[in-house]
1. Given a value of 11.1 for mean count of other Cβ atoms within 10 Å over residues 9-16, calculated from one of P, Q, which structure does it belong to?
2. For the read-out helix-only ellipticity at 222 nm (-39500 (n - 2.57) for each DSSP H run of 4 or more, over all residues; to 500), a value of -19000 was computed from one structure; give its label from P, Q.
3. Just checking, which of P, Q has the largest value of distance in nm of label points 7 Å out along Cα→Cβ at positions 73 and 105?
4. Quick check on the output: 1.11 is Cα Rg over 2.2 N^0.38 Å, for residues 145-208 alone, derived from one of P, Q. Which one produced it?
5. One of P, Q was used to compute distance in nm of label points 7 Å out along Cα→Cβ at positions 17 and 177, and the result was 3.4. Which label is that?
6. For FRET efficiency 1/(1 + (r/R0)^6) of positions 137 and 193 (r between Cβ atoms, R0 = 25 Å, to 0.05), which structure out of P, Q has the highest calculated value?
7. Output the label of whichever structure in P, Q has the greatest value of distance in nm of label points 7 Å out along Cα→Cβ at positions 49 and 201.
8. Can you spot which of P, Q the value 8 was calculated from, given it is relative contact order in percent (Cα under 8 Å, 6 or more apart)?
Structure P
Amino acid sequence: MSPRQIAPRLGISVRTVERWLAAGGEPEHRRSESQSTTTEPFRKYLEKRWQEGQRNGAQLWEEIKQMGFRGGRATVYRWTAKRKEKPTSTSTPKHVRERAPSRRECVWFLSRDAATLDERAGRFLRHLYEHAPKLETASELAGRFAALIRGDDENDDLERWIADARDSELASFAAGIERDIEAVKAAITEPWSTSPVEGQINRLKMIKRQMYGRSGYNLLKSKVLARA
């Protein structure tokens, strides 16, 4: 089915469907872990009672309530539920599975210098490269291309990069670069930039948005000249 056929069935816009298909799936939303501020003053006591074997949330709530705790019983229940998920110091779990990084995090890891990543990211990349060696090649090619754009790579040129990328995961990107190779070379070597033009385009869009996009050419021209 095409995006225009999918969109009305899901009740979302065609553009949203196209973005999801291009990304390989729906957006990944994860809530950051939050710490309860109401239980923090009683954390040491709760930890002590937990180590003594008290696992009943209602009983723990009654005890800290006598100590001045003003939160509800559900707050203590959530604390006990999280505490049960953590391995105790006496237990030695055979395997603790880490949360897999999101697609956005994977792209960030692959585009960074391995020396700048933390231990968790480095461990993930080693595991990823072991099971998908082509991604290691793609990461190395991406780094080389970024160096070319910045003008930092003196030992390589664009043609050689395209030749190396033809049989990689970046083959389609390399083909696009090859089609416009003269323009890409000019972007790398010439000091000129389209930034002033982009700034004027952004200014025009801002003026049109102020009129809810309903301005005609003559009115838009008058407003642009009046603000010049």
Structure Q
Amino acid sequence: MKILLVDDDPRLREIVSLALTRGGYTVVTAADGQMALTHAARENPALVVLDVGLPEMDGFEVCRRIRARSDVPILFLTAHDEEVDRVLGFELGADDYVTKPFSPRELTVRIRAILKRSGGARPNARLEHGPIMLDPAAHLCSAAGAEVALTATEFPILAALMRAPEVVLSRRQLIEATWGAGSQVSDRTLDSHLRNIRQKLAQAGCPEAVETVHGVGIRMGRADE
């Protein structure tokens, strides 16, 4: 499985590449944004590890351009644990965030978790709720007949809601359904992904597909178009 690693620090690229190679991955590296875009298009990686602080074209812009044509999972690396950066990253379609300094082992575990979510670990039953359809086996989503490009993290969140559309799920239940039991993912991270899901479904003609029950949790909204 191929990983695209994008960072302008050659020492970091060397250390992380070694760790990922030992973990069984094939690693392609890039030192800047333009090279990252070239490799993303040519190499068809299974996941992109993307530094925010790239020279000339930062990681956010690289993410925007990748997301314009692909839903490949993206994990951001950042030197700052700033909430605004995390929120912006998730709004752009990032699947996870790792703050520097980090251990290569931690990064490898995060990558493995993302790839598990985006791969064949989901139940294969097709899910439907009104005009919304999810096909986990093919990782396809459509709403009102229009294809909806969900990221590797957004897909299992929506799937969890659609498996019990009339049930209000707490944020903790959604986090554990998506990231696993005991995950330390914050409610704000989940809310960023939910905001993206709502926006994508609204653009496809389903503006009330996911609703918040204040003080309780999240459930699927109206099933009619």
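1. The value was obtained from structure P.
2. P
3. Structure P comes out on top.
4. Q
5. This figure was derived from P.
6. That would be structure Q.
7. Checked P, Q; max of distance in nm of label points 7 Å out along Cα→Cβ at positions 49 and 201 sits with P.
8. Attributed to the structure labelled P.
Taken together, the values in this text are just the output of simple stated rules run on the coordinates, not laboratory data. Source: prediction; values computed, not measured. Cβ atoms are built from the backbone, for glycine too; each structure is taken alone.
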